[in-house]
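Every number here is computed from the coordinates shown, using simple stated rules; none is lab data. Remember, predicted model here, so these are calculated numbers, not experimental data. Cβ atoms are built from the backbone, for glycine too; each structure is taken alone.
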Structure I
Amino acid sequence: MNADAPAVRAVLSAALDAVGMPTASAGRTSAQDRDELGLPEVPKVCLVLLDGLGRRMIEERGGHAPFLRSRLPDALTLRSTFPSTTASAITAVGTGELPGATGMLGYSLRDPVHGGPLNLISWEDTDLDPRQWQRCPTLPEQLRARDDAHDLPDVVSVGPARFVGSGLTQCALRGMRNVTAESLPARVDAAAAQLRREDVGLVYLYWGEIDHLGHKHGWRSWQWGEEVSATDGELARLARLLPAGTLLLVTADHGMLDVERRTDVAAVPALARDVTLVAGEGRAAHVYTAAGAAADVAARWREVLGERAWVAERDEIVAAGLLGAVTDRADAAGDLVVTMRGRDVVVDSRTQPPGMVGLVGVHGGLTEEETSVPLVREVVG
């Protein structure tokens with residue numbers, strides 16, 4: 001991870017500031033974020049987030065993305081969150097805060113109520129309220145709380161109907177007005193139509209299929225390449241449809257790499273002993289241990305995994321500053337946080353579903369492939 005690169009948490013903050021809607025987050029003003037990202041003052045912004053499309057991926061397979069490739073030389077490189085995963089990074093975009101404050105510490109954590117996995121994407125099989133779990137106000141909520149909120153332009157999220165009111169949406173993007181559209185062409189049309197309205201200042205458009213196909217087939221697969229080609233074509237069309245003077249921003253939440261070696265906790269007794277749950281993801285696992293066993297479990301995991309992993313106790317992760325400023329929500333992290341190096345993953349088939357255990361493309365760790373994402377900036381027309 002390039003600690004000197006601007007953080008993806010600043011993108012929405014800076015974009016809102018660019019259209020005259022200032023906010024504050026993570027101890028910074030939106031004006032500071034906008035200055036760091038080099039965004040001009042504009043009448044409209046269209047912010048596109050492509051799930052799972054890291055900068056290294058565009059550089060290596062840019063033949064599938066002529067629109068993005070042609071703009072890459074002038075694009076910024078941003079760093080994702082730790083863990084470099086959707087629940088953490090999209091919530092950071094929507095709130096301007098890092099996971100230590102939001103509690104969005106990975107794909108899953110231990111549910112404090114029933115002790116099983118708490119899925120921070122789907123929020124299924126839990127009695128927890130996403131709004132109570134993630135208590136930081138989103139940036140749109142900050143705007144709605146202002147005395148002059150009725151005079152401000154609308155902030156609109158364009159996406160599928162199933163995302164409206166979902167757990168992750170409540171954590172990351174509450175306060176936006178939702179416009180539903182299913183396919184990417186439909187979302188492009190809807191985004192352009194919304195930005196032609198006088199009462200709309202910013203549209204956020206999300207697309208997740210690149211990440212989905214990368215997980216299933218790997219990001220070097222033909223399936224991944226075809227999806228990137230189709231997405232790139234729609235981005236080029238979006239740029240043609242947007243009103244003149246609109247700032248088009250294209251970024252991602254994280255990158256990806258393909259698995260070379262998989263370690264299953266269920267098959268290694270030294271790893272399984274005194275471990276009550278493995279959550280998170282294969283590249284950044286939250287390991288929950290029996291009471292008082294964390295140090296012993298850490299020693300065994302370090303011995304078994306060796307240089308293939310950084311095995312850290314929770315306090316070490318906090319002290320390293322990887323989670324940003326922390327609240328009591330950081331206490332939800334595993335007793336150990338195991339960050340894999342190289343192209344290794346650690347999984348646990350005792351509790352994790354086969355689909356997750358067998359992922360081909362993965363993310364969550366600290367490599368440049370996983371953490372470096374582009375920020376394309378273009379004023380259209």
Structure II
Amino acid sequence: MINREAQAEIIRLLEEYPAVGVLGPRQVGKTTLAEEIAAMISPDPIYLDLESPSDLAKLSQPEAYFQLHEGKLIILDEIQRVPELFAILRGVIDRRRRQGYKTSQFLILGSASLDLLKQSSESLAGRIAYVELSGLNALEILQASPAPQDQLWLRGGFPDSYLARTDTASLRWRMNFISTYLERDVPQLGPRIPAVTLRRLWTMLAHQQGAQVNLAQLGASLDLTAPTIKRYLELLEDLLLIRTLRPWSGNVGKRLVKTPKVYIRDSGLTHALLQLTTLDDVLGHPVVGASWEGFVVENILSVLPVGWTPWFYRTSAGAEIDLVLERNSREIYAIEIKRSLTPTVSKGFYLGCEDVRATRRLVVYAGKERFPLSSEVTALSLTDLMQELQQFREE
């Protein structure tokens with residue numbers, strides 16, 4: 001399954017920028033998407049996998065290689081493995097600009113956001129645009145498949161996991177994915193981190209899905225210092241495997257909590273770390289509500305238009321909103337997330353809405369119909385809200 005919206009966005013950016021970077025975790029579909037785009041472009045683009053020794057050997061003299069294929073789009077996959085290429089790309093792009101070169105020259109694929117962004121921001125500022133490729137989302141599934149949304153929630157958005165023949169086969173794929181990251185990818189990205197320790201941390205985060213993380217508490221459980229835990233969390237975030245959601249920072253004269261919430265971005269990985277194979281396993285586990293919340297948050301953020309900022313809101317007095325979406329202080333969506341088919345909202349949600357001056361007050365629940373919960377609060381499905389947010393992209 002191809003993310004058609006991301007495909008259209010990348011093609012548009014290729015017409016505007018000398019280089020386009022596509023970021024996303026391994027196996028999320030970056031290479032497949034690049035191959036689809038390559039099939040639409042003439043002359044045929046050049047594809048180089050920088051983890052392949054034979055492809056890497058072609059770049060022993062990169063400037064000469066790029067000059068040899070001038071006029072063709074060059075796709076560089078897993079470029080974070082060769083960070084020294086960024087400075088060379090800058091020189092090539094600038095030289096071609098002076099020659100009046102108009103078309104896009106490089107499509108860069110990367111699996112680690114921090115390494116890629118750090119290198120390219122230093123070397124390619126003003127010359128590159130980015131697209132973050134998330135896994136399959138609920139709106140894509142609704143449009144392309146009769147499979148229920150709960151299958152996506154259970155298995156997660158990695159295409160091979162979602163499309164597996166059985167739930168057991170899907171879980172096996174995800175367990176192998178986790179092991180590969182811990183044993184192969186993480187050691188290549190920096191200082192040696194014991195795979196067993198990182199797996200335990202990742203599993204603890206699954207148990208605490210969507211919670212405000214206490215670094216000292218996690219450190220004590222793993223016999224590590226709080227700064228070390230912080231560094232490990234930053235690594236998982238850089239690999240696009242977890243998401244940190246910041247507390248709302250508006251000045252409302254309240255005692256706001258300051259600790260961010262942490263989500264494992266893919267619900268299927270959450271369930272794999274907890275050894276939950278079937279939907280019944282998930283529904284019978286204490287993580288069910290938090291897992292659904294993380295699933296909804298990630299799906300919403302996958303379609304969030306440019307210019308919108310996500311937060312959560314919580315005060316020491318009990319006011320709380322699961323997700324706040326803000327655009328220029330004019331549009332403020334307050335979103336409560338419920339797994340129940342008969343959702344209700346607490347007084348804390350109403351108090352939070354008053355504090356942030358929400359312009360829309362919504363409850364995303366597991367059903368399909370839209371209906372009012374009160375004169376100000378509307379219950380709606382996840383895909384309804386995603387479609388509503390997509391309309392802002394067209395403005």
Structure III
Amino acid sequence: MPNCTFGVPQRRHLQQSAPNGPVPDFAFAFDIDGVLLRSSSPLPHAHTTLSHLQQNRIPFILLTNGGGTSEEKRVEYLSSKLEVPLHTDLFIQSHTLFVEKEKLKKETVLVVGGDGDNCRKIAEGYGYKRVVVPADYLVAGKGVWPFSRALEEHYKSFARPLPQGEDAAVKAIFVFNDSRDWGLDATVILDLLLSEGGKMGTLSPRNGDPSLPDNGWQQDGQPRLWFSNPDLWWASEYPLPRLGQGGFRAAVKGVWTAATGRHGLGMNIVGKPHRETYAFAERRLGRHRESLFEGREVGGLKRVYMIGDNPESDIRGANSFKSPRGTEWTSILVRTGVYRGGEPAHQPAVVVDDVGAAVRWALEKEGWA
């Protein structure tokens with residue numbers, strides 16, 4: 001049985017979950033950027049930590065607010081970088097939850113963000129039948145956003161003809177990943193939120209009507225708006241955190257307020273720290289745990305340790321999540337990403353140097369050391 005070294009001397013051996021040994025009633029959820037990787041480089045002890053958990057059949061998942069790549073490609077990349085075999089069942093991105101929006105898969109939806117039309121292809125992989133992106137409107141002409149003309153040749157390389165007739169009405173807007181063209185993307189989103197029935201190039205006569213509920217705003221069949229990642233900041237190779245999708249959301253909300261004179265913008269937000277994401281992750285963990293011990297009575301999952309670098313997403317989400325199954329979520333904050341020191345906005349159970357120290361602390365708490 002391997003020692004639980006995680007890069008530092010360890011005096012005791014861990015109890016191994018052998019085929020006929022005890023079934024762990026706890027599991028782990030790992031953020032990726034700032035916990036396991038920084039940009040494209042593995043962080044200290046990431047490989048040894050995940051390898052140890054796999055060898056001892058202690059369940060874990062990777063839970064990230066990142067996205068923009070298919071789950072299959074991202075898992076292949078992570079497996080290579082971390083030198084640990086991974087599977088898509090163990091991996092949840094910010095937009096993975098959109099796979100469950102079954103009622104919208106036959107409708108026309110706008111997908112925003114990511115490189116090229118990667119996110120369109122991801123949505124189609126989820127089962128969506130009619131997916132448009134902002135570049136489709138730009139290339140279709142009529143000056144939708146005149147300030148992106150320098151990028152028009154790039155957009156032409158992946159733009160598609162727009163749906164026609166009744167299919168032209170957009171029923172939902174999904175921001176899958178960080179916007180690469182804030183001006184174009186924000187303009188198309190605003191146009192659709194002010195439209196009549198989600199038809200681009202129209203304006204609803206109900207907008208601002210004081211005789212209607214909520215003065216008529218977003219009351220005329222406009223598409224529902226979804227953001228997949230609330231993070232204002234993320235850790236990249238740059239020494240300071242960079243603006244994430246949360247920055248783009250703040251910009252869209254600010255433009256909406258300036259254009260309509262009101263502060264409320266109807267939208268839905270998933271990703272950490274929101275409940276829907278943690279509930280989805282817990283269901284995935286439960287299925288993974290059952291598959292690890294197929295044919296055995298596994299019992300309930302008592303505790304999940306959320307290991308993250310961002311107090312606003314990882315720690316806040318774990319602290320506030322109330323599991324419908326009674327599972328307790330315990331947050332652990334590492335110093336290798338967004339958080340660098342000081343009093344965190346949301347208090348974890350413990351603050352440690354890195355992912356190895358985080359798992360070692362949890363295993364000792366569980367009496368597995």
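Assuming 13 is relative contact order in percent (Cα under 8 Å, 6 or more apart) as calculated from a single structure, say which of I, II, III it is. The read-out was computed on structure II.
From I, II, III, which structure was Rg and Dmax of the Cα atoms in Å = 22.0, 67 calculated on?
Numbers: I: 20.2, 63; II: 22.0, 67; III: 22.5, 73.
That value comes from structure II.
Taking distance in nm of label points 7 Å out along Cα→Cβ at positions 320 and 352 for each of I, II, III, which is largest? Walk me through the intermediate numbers first.
Details: I: 1.8; II: 0.8; III: 2.6.
With respect to distance in nm of label points 7 Å out along Cα→Cβ at positions 320 and 352, the highest-scoring structure among I, II, III is III.
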